[in-house]
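J.: Take a look at these structures.
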Structure I
Amino acid sequence: MEINNISAVDGRYSGQVKELRDIFSEYGLIKHRVFVETEWLKFILNGLGFQKLTSEQTASIDSIFSGFNRESALMIKKIESTTNHDVKAVEYYIKEQLENRNMGAVKEWVHFCCTSEDINNCSYALMIKEGKAIVSVILKELLTSIEALGLKYRSVPMMSRTHGQPASPTTVGKEFINFAARIQRELKLLEKLEVECKFNGATGNFNAHHFSKPEIDWIAASEKFITEHLVMKPLLWTTQINNYHYISETFHILIRIASTLTDLDRDMWSYVSLGYFKQKTKEGEIGSSTMPHKVNPIDFENSEGNAGIAVSLMEHLSTKLLNSRMQRDLTDSTVLRNIGTVFGHILISIKNCLKGLSKIEINEKKIIEDLDDNLELLAEPVQTVMRVYEEENPYEKLKMLTRGRKIDVESLHKFIDSLEKVLSDIKKEMKDLKPSDYTGIAEKLVDLYFKKRESQ
């Protein structure tokens with residue numbers, strides 16, 4: 001770890017985002033630019049017939065990208081120190097590589113009819129496509145973990161809390177499945193969302209293309225290049241820059257994912273605080289610098305914090321990238337360079353939530369004690385039966401009995417016995433009812449989730 005790094009993503013948490021480095025770093029951006037430039041070169045020469053290449057020549061162009069490494073990137077950065085233009089530096093590097101491969105005759109076709117934005121928007125699109133795939137993989141791991149907990153604890157009753165107050169019981173498993181359903185929904189949308197890019201010149205009208213080669217259907221050519229060579233969705237109606245709607249859409253999905261993670265993190269934090277869950281300890285780990293007994297829910301706290309940072313960045317990017325003065329300004333350029341930071345914080349958040357879930361152990365004794373200590377939770381079912389049997393003022397009577405106070409078995413049973421219209425066998429069922437039994441069809445809802453998952 002480099003101790004002088006400013007960003008926590010590249011410093012303290014660098015180990016958690018190592019799979020993103022070759023995608024979103026300066027090296028990653030340069031490498032993707034080289035890929036787009038060399039693919040375009042092959043396309044116009046072979047695909048459009050500008051200058052047919054032999055299989056050996058095509059392979060030689062491919063080797064410029066396949067053999068690309070950090071030394072190659074540093075060579076481009078050296079060229080950039082003279083050109084003061086990052087994309088032009090890539091163009092010059094490729095031309096040098098062609099010269100070195102005895103292919104100088106085709107070098108002036110490099111960057112043909114391109115604007116820098118053609119190369120950049122395609123490069124960023126490829127980066128986001130790869131980043132999405134990585135996030136999807138770890139998100140599926142989290143989903144699997146949550147589903148496993150939902151199945152494991154499907155039948156364990158738990159007191160709910162609405163507005164922080166005791167409310168009708170649920171099951172621990174059902175509460176996990178609530179989160180599983182939310183994450184699954186957004187994951188499907190994330191995987192389905194297509195990444196888009198444009199390749200249409202300086203102001204989006206194929207001006208140079210049409211002037212130099214009017215006989216070519218450049219709309220069809222652009223679509224073919226993007227679809228087959230870059231394997232993305234083509235955009236036709238743009239200015240100089242990509243309209244970036246797909247980034248906004250991607251980030252809005254990720255915002256909802258991050259917000260769901262925050263919700264889960266906070267609930268788990270609360271359940272740990274209530275004693276519903278204990279956390280597995282690690283040899284040598286310190287919870288508090290002064291209170292030796294503490295085992296803090298740091299993984300959920302870390303996850304929440306990183307999710308929050310990601311959301312803040314994405315809220316700005318998802319709106320700002322939709323705006324550009326007239327046909328082009330440069331405000332998107334510096335903003336786009338923060339995409340890797342977004343994916344970094346999202347990845348850290350997911351990983352820490354996953355880590356936190358792997359360390360929890362249920363404290364069923366505490367959960368049941370809380371249920372048994374809150375007999376007033378049975379006010380709802382008693383009231384419902386009273387309505388069925390047309391007892392007078394059921395809500396008001398239960399309110400008098402339970403609101404703001406604890407009740408015991410004796411007082412509850414006395415109240416039930418006082419009911420005039422409820423049948424005696426029904427009264428017995430009411431007396432036998434315990435809060436832990438009053439979970440509705442929570443278990444069936446868990447089972448239904450998995451049934452629907454299997455059918456998808």
Structure II
Amino acid sequence: MLKESVIENVLTAALEQCADFGEIYVEQTQKNTISMTNGIVDTALSGIDKGAGIRLFYGNQAVYAYTNDLSENNLIQMVKTAALAMKRKNRTAKIFNFTKQLENNYNIIQKMPDSISKKQKINVMRGASSAAFLYSDMISQTILKYQDIVQNVLIANTIGTFAQDQRVRTRMTVESIASSQTEKQSGYFGPGASMGFELFEKIDMEQVARNASRIAITMLKADICPSKKMPVVIENGFGGVIFHEACGHGLEATAVARNASVFAGKLGHKIASSIVTAVDDGTIQNAWGSMNIDDEGTPTRKNVLIENGILKSYLIDKLNGQKMGMDSTGSARRESYKYAPTSRMTNTYIATGNTKPADIIADTEYGLYAKCMGGGSVDPATGIFNFAVLEGYMIRNGKIAEPVRGATLIGKGNEILMRIDRVGNNLKSAQGMCGSISGSIPTNVGQPMIRVSEITVGGRG
């Protein structure tokens with residue numbers, strides 16, 4: 001995307017500005033987005049965005065600037081302008097020879113998005129929309145969104161890193177809305193992967209749409225969830241969002257380096273039930289959050305965060321790792337060149353256990369079965385979280401009973417981890433978008449069915 005000579009000149013300029021470390025991140029991204037309501041296309045947009053970000057370290061301080069003007073003169077001037085904030089005198093310096101990264105390829109692409117016509121993409125969407133409507137005459141609206149992304153990145157720095165990667169991702173979301181005379185309820189699914197259009201040979205989008213409609217109809221007829229402390233059984237797949245939010249963000253060096261996490265200083269300590277092992281793995285083949293390298297050019301890897309309840313590792317980027325005296329774990333991520341990277345999750349999950357899901361339900365006298373989770377939020381400094389339950393049922397006498405709506409799960413991540421007393425043997429993943437200071441990025445969440453002995457459950461009308 002840029003000549004190596006240009007990159008070398010830009011990084012040399014960084015060192016001439018007395019930076020301890022300089023980095024250039026170059027990106028070109030092509031996006032295709034199609035939105036559809038009730039089987040009719042609302043928008044069909046395609047675009048290419050390209051640009052570069054320059055980052056300079058001065059001790060444990062960093063300055064970041066970005067531009068869509070990739071000319072050599074502009075990039076060098078941007079380095080000089082950024083360096084003004086640090087007020088150091090110039091010096092002459094040169095970078096080391098680049099070490100070209102050996103390329104892993106965890107994401108084999110069979111059908112590149114640009115090889116597929118818009119008509120083919122729209123046909124899959126219409127099939128899903130039709131299936132959602134046919135599920136019930138109470139379905140009043142369907143909203144679908146298709147997106148594919150081809151992102152090419154180049155990262156080079158003054159310690160000799162020179163790495164490139166191509167990220168291809170495809171996703172389709174389906175929302176079904178069920179209506180009665182007095183209210184509406186919705187169901188949602190959004191499968192995606194680091195794949196091309198072959199994703200839809202592996203996933204039946206019509207069945208996905210029917211499941212979205214099933215949730216909407218079920219919740220429309222459901223009673224209001226009671227509000228009290230109770231055991232909660234959380235289903236596999238997107239149920240993993242509770243670990244992502246309640247614990248994962250607190251293990252990112254973004255928070256830990258500032259001592260703004262309840263898990264800071266806890267390496268080697270017991271922070272979860274002894275039956276809990278949790279992993280972040282950016283190398284899973286074709287997974288939604290997988291990459292060959294992170295956004296600092298470091299190879300991604302499998303990081304065991306918690307092993308049998310013991311905190312084993314944080315997720316670390318270069319800058320925060322420097323502050324902590326620890327090496328990068330290949331966890332630096334950003335939405336685009338417009339953001340400086342920081343430590344983020346990739347594919348994060350609670351590892352499989354030994355208990356059959358049916359036995360977990362049968363062993364629960366009373367509680368809530370959270371079959372499908374919605375969105376949530378957490379304060380990493382306190383661990384306090386709040387999650388919506390998209391589809392829920394009461395458990396009575398060891399059996400799944402009546403559906404309930406409006407449930408929320410409220411608690412502290414460090415407390416909830418200690419209260420996990422059952423882990424199923426049915427590990428599954430699901431896809432989402434995660435927002436933080438480096439923008440919105442694709443992340444996988446996952447878990448088997450788990451049971452938490454007690455959570456505060458909030459109900460609403």
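J.: Identify the structure, out of I, II, from whose coordinates distance in nm of label points 7 Å out along Cα→Cβ at positions 22 and 110 was calculated to give 2.3.
T.: This value belongs to structure I.
J.: Next question, about the same structure. Which structure, out of I, II, was P(r) over Cα pairs in 20 Å bins from 0, in percent calculated from, if the result is 24, 51, 23, 2?
T.: Corresponding structure: II.
J.: For the read-out distance in nm of label points 7 Å out along Cα→Cβ at positions 62 and 158, a value of 1.5 was computed from one structure; give its label from I, II.
T.: Considering all the candidates, the number was obtained from II.
J.: I, II: which one has distance in nm of label points 7 Å out along Cα→Cβ at positions 174 and 430, as calculated, at 2.2?
T.: Going through each structure in turn, the value belongs to I.
J.: For structures I, II, which has the highest computed value of mean count of other Cβ atoms within 10 Å over residues 118-125?
T.: Biggest value here belongs to I.
J.: Matching task: -5500 is the computed value of helix-only ellipticity at 222 nm (-39500 (n - 2.57) for each DSSP H run of 4 or more, over all residues; to 500). Pick the structure from I, II. Walk me through the numbers before you get to the answer.
T.: Numbers: I: -19500; II: -5500.
For helix-only ellipticity at 222 nm (-39500 (n - 2.57) for each DSSP H run of 4 or more, over all residues; to 500), the value -5500 is produced by structure II.
Every number here is computed from the coordinates shown, using simple stated rules; none is lab data. Bear in mind the structure is a predicted one, so any value in this text is a computation, not a measurement. Cβ atoms are built from the backbone, for glycine too; each structure is taken alone.
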